[in-house]
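S.K.: These are the structures in question, set out in turn.
Here, each number is a calculation from the coordinates, and none is a lab measurement. The structure presented is a predicted model; accordingly, all values stated were derived computationally and were not measured. Cβ atoms are built from the backbone, for glycine too; each structure is taken alone.
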Structure 1
Amino acid sequence: MQRGTGARRTQRTAGDLPRWVWLPAALGAALVVVPVVALLTRVDWSDLPALLTSESSRAALWLSLRTAAASTVLCVLLGVPMAFVLARTRFPGQALLRAFVLLPLVLPPVVGGIALLATFGRRGLLGSSLEVLGVQVAFSTTAVVLAQTFVALPFLVISLEGSLRTAGHRYETVAATLGARPSTVLRRVSLPLVLPGLVSGAVLAFARALGEFGATITFAGSLQGVTRTLPLEIYLQRETDPDAAVALSLLLVVVAVLVIVLVRGREGRS
């Protein structure tokens, strides 16, 4: 009887938190929640449909969805092999490579845009050669996709690499021992094993690409229907039509919430 009471007391003590912890936690929650609530109070609900369905808003939204989807595909095609290389191999300079992969997470996006412009601009490292071939990357829809991929790729790599390290490689070792080729092990064992992490990383990459602003406006500019994505449209509308800017901001908030719910839901089921 005493042993059971002691176990319950230990469990209750381990689960309890000091009361003072609730105060900074509440302040942190308020710092996130209150601005969103303030945004909702600024929305003119009667004019919301007209603001969201204007020609410029529809063009910006459609361009954002197309480019974010394209950049997400690029993130998957490039990020999945990169995550496997970082998680399953060892080679000189690996730590430096990982640092460069994670660099867009800490760099201001405008710096990323300048770096892309120095690479693919007309006088850039690769852009001058592409210009001779008649290919112009900067200030085009392709530039939007590249800018979004640059800032979104680390999210997929981090998510998938973490899933790979958590899953371990014992199943892959067993499959290889049974005679499966490396490509078969990757396709039939490794990828299905970390599929939830891959999906979560892809969704996060899509959300980050959808909200990209700094690298896009620096590298791609703001041409309606060509490079003016939804965040750029919000920035421009803020000066000329604040109500439209608030409505479009609310749209991005809704999309972000749906993305977070989707990712957390999949993680909970996993």
Structure 2
Amino acid sequence: MARHPYTGIPRWVSALAVLAVAVVVLPLVAIVAKVDWENFTTLVTSESALDALGLSLRTSAASTLLCIVLGVPLALVLARSSFPFQRLLRSLVLLPLVLPPVVGGIALLYTFGRQGLLGATLQVLGVQVAFSTTAVILAQTFVALPFLVVSLEGALRIGGHRYEAVAATLGAPPGVVFRRVTLPLILPGLASGAVLSFARSLGEFGATLTFAGSLQGVTRTLPLEIYLQRETDPDAAVALSLVLVAVAVAVVSLAYGPGTAARRGLAQRSTPPLILERSVK
């Protein structure tokens, strides 16, 4: 008779875990039950729905790329250096995690709007940011950047800097150490952070509505389309909500699936010696 491994988890803890799962899963089940399956294809393939979905995917991809370009150096500085007011800087960088998105949208509006801190200068140069597709990307980047920074800084701190130190003592310059040692080591964390940033950008609503508005094909992303359809066509809103849930589930599964965990373990075991060898060469 097969024996099950001892987990050490009390029954009441398991019961609360089941309750937690129900809190998350039951609303999703309710959406599935409410969908008008007979007209589902028609509801999700309307012109406004396709425009919103396409815009969401494009802007989320652009904001994720921007998060990577800006977040990798920021996480590296926070994890590998020490300077005055470092804790304050980290708190400010992570502030969008707890800040209501609409407040972030107002802050962006008074920064890049026509009468904003930088918007007036940009307006003179003929550049209008607010209420444009660029505004959508900036709003998504504002709320998604902390997710990538948190993932990367954690990966950098857990991994330490011994491999970088060894590569430096072997004569590798800082640029080579970063490309050949640091970047491959943090690649699993970077991938997870990028996927989470994409998911957060895809679901962004408050900052986008406040800073970019809701113009079809220009600034109306899928969450905004769902909100508008909720007032005029509830069936379409439910169908589009299911589409957004499906995309979100796929994205999260990509970040935390079993295959991803296996690749992380493989990278941690095999990458450092190979990297060091290449960095010396």
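S.K.: If mean count of other Cβ atoms within 10 Å over residues 99-106 is computed to be 13.6, which of 1, 2 is the source?
M.R.: Source structure: 1.
S.K.: May I pose another question? When Cα Rg over 2.2 N^0.38 Å, for residues 147-218 alone is compared over structures 1, 2, which one is greatest?
M.R.: Largest value of Cα Rg over 2.2 N^0.38 Å, for residues 147-218 alone: 2.
S.K.: For distance in nm of label points 7 Å out along Cα→Cβ at positions 19 and 203, which structure out of 1, 2 has the highest calculated value?
M.R.: Working: 1: 3.9; 2: 2.3.
The structure with the largest value is 1.
S.K.: Where does the value 76, 65, 34 come from, among 1, 2, when Cα extents along the principal axes in Å is the thing being computed?
M.R.: Label of the originating structure: 2.
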